[in-house]
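Listed next: structures, encoded as structure tokens.
What follows is calculated from the coordinates using simple rules that are stated; it is not laboratory data. Since the structure is predicted, the reported quantities are computational estimates derived from the model, not experimental observations. Cβ atoms are built from the backbone, for glycine too; each structure is taken alone.
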Structure I
Amino acid sequence: MSETQNLRAWLLTDTPTSRRHAKYAAAYQGWLSFRSNTMAMIGLWILIFLVFVAVAAPLLAPHDPFEQTLSNRLQGLNSDGHILGTDSLGRDILSRLIYGSRITLFIVGLVALIAPITGLLVGTVAGYVGGWTDTVLMRITDIFLAFPRLVLALAFVAALGAGIENAVLAISLTAWPPYARMARAETLTIRSSDYISAIQLQGAGPMRIITKHIWPLCISSLIVRVTLDMAGIILAAAGLGFLGLGAQPPSPEWGAMISEGRRFILDSWWVATVPGLAIFTVSLAFNLLGDGLRDVLDPKDAEK
């Protein structure tokens, strides 16, 4: 047998020889299950392509995304070296779209770090400690959930000031409550388990139990929820950019590009349509990826 066949047999064994072996085997079997989902793989490849475009933007962009040529304003598709045309200031739309992918990934990455971690911390502490701590934290969560996400984000941005950093902070402040609710529900189930009681008898403190034994059990559901929420986060960021409260000109943010192109939607439809299609494609990719991860990480939930 070749080394590849030996490795595959080692990963597919039903009798792992160690804890690390079991983790590798479970991860590989999960990957095989995920790979069999065609739509999830399409979403994954779209996102990989997005990351590649963002990293290689200086090499892929045919023009300077900030260069204005008023004599070439509102050029159509495939005109004078502009594959996707130009906007109202003569800037190349394809180049701005490519550089705009960096802003999209920046927003998605920061929100994916801030909101889930905040929600996980609040939810697990509330669920494990209980009592007045649970009551106070969950009532604060309910207050955030009482407002539509975009409206609340608009209020935070209006208070903090326009800008991409403040937009990220505002979206994060509005995105954490669902993660807190989910983490609390799982913690309430886990904390009454026999192995948690055994850990308490061994002298483990609350924070050690929460971080070492409860968080790992919440991670899979959290990853699925984060992936499915990315589409909403992208739309919220685009909405703030559309209203002029996100990335400020001349940054090539996709929502701001749509806002600029809406004035010419009848005569120069491509100015607003192209970034809109980009937002749609990336949002769809995250949804497809999230569905695939849910099938792998939480198959019981997927069956429902």
Structure II
Amino acid sequence: MSSVREQKIGLAMASLTAFLWGFLAIAMKVATDFVPVNTIVWFRFAFAFVMLALIVGLSRPKRLRILVRPPPLGIVAALALTLNYVGYLTGLDWTTPSNAQVLIQLAPLMLATGGVFVFKERMVRAQIYGVVLALIGFTVFGWDQFESSNVVSNHLLMGNAIIFLGAFAWTVYAMIQKALLMRGHEPQDLNLLLYGVPAITMWPLVDFELLAGLSFGMWMLMVFLGANTLVAYGALGEAFKRLPAYKVALIVTLNPLITIMTMKTLEALEVEWVPEDRVGLLGYASALLVVTGIGVVLVKGGKREDSVDT
């Protein structure tokens, strides 16, 4: 398969991830009105694990051995990803889809800056400017939300703090996953572990009685959330195999803009089930500033790595 075709597939996979994550926040916000956070998180992981285990078990059963002898760091990464899921969804429940999607972009920003301390990477001047732009964007967007959002200020502050912790947890997971991939582990093998560990550890927190009593429509929504997890992370892994990490991250970072545009479209169509989500003109501008700043950090970092490799 030609490198050009591989790159096209990688771009398609990264775009699919961004697209799915753009809708995910809206669907999860609707789900939290009927299902507790811990139950939603467990179902997403359990559904994705069962589906992926069936696929891997039927195609290459030997790869299931990672579940018997998992790398210790893989377990830590799985627990960090669990905290990310719980933190993000809890924060989303306290705030709004657009707010949560913009604020969670702290994760790739922390990953890029964290590499300076953990992997001894260096930032060029343009990346520092990008970090400053993104931080200004986060600050202005937060101020706009306090001014225009219909969420109680105390709830918004608490939700934002929880989302920040979720973003930090994702950064820990991503750094560990990067280290494991550098050691030769396959992305989908790691996904088996990443889905399986939280599916087991969160089992005692699940409200199975409530799940059993859900309507058909809510079950379809829960299945969508589980399938979204499976497909989005699967596509992300395939994108990382075919494209430099910074290009993948750059595309995925666009997902909050997809969420904001989708919310405005649903509101314009007067869809009854759409959650309330108010963003002012300043909020839209600052969200774009966040994405632009992070984009500068990722692109300049990727170009620096390319120049080192050549």
If helix-only ellipticity at 222 nm (-39500 (n - 2.57) for each DSSP H run of 4 or more, over all residues; to 500) is computed and equals -27000, the structure in I, II: II
With distance in nm of label points 7 Å out along Cα→Cβ at positions 146 and 178 derived as 3.2, matching label from I, II: II
Answer label among I, II for the case where distance in nm of label points 7 Å out along Cα→Cβ at positions 34 and 266, calculated from the coordinates, equals 4.8: I
At a computed 1.4 (distance in nm of label points 7 Å out along Cα→Cβ at positions 226 and 290), which of I, II: I
Top of I, II by relative contact order in percent (Cα under 8 Å, 6 or more apart), largest first: II
Computed 6, 26, 36, 24, 7, 1 for P(r) over Cα pairs in 10 Å bins from 0, in percent - originating structure among I, II: II
Comparison of I, II - label where mean count of other Cβ atoms within 10 Å over residues 10-17 is highest: II
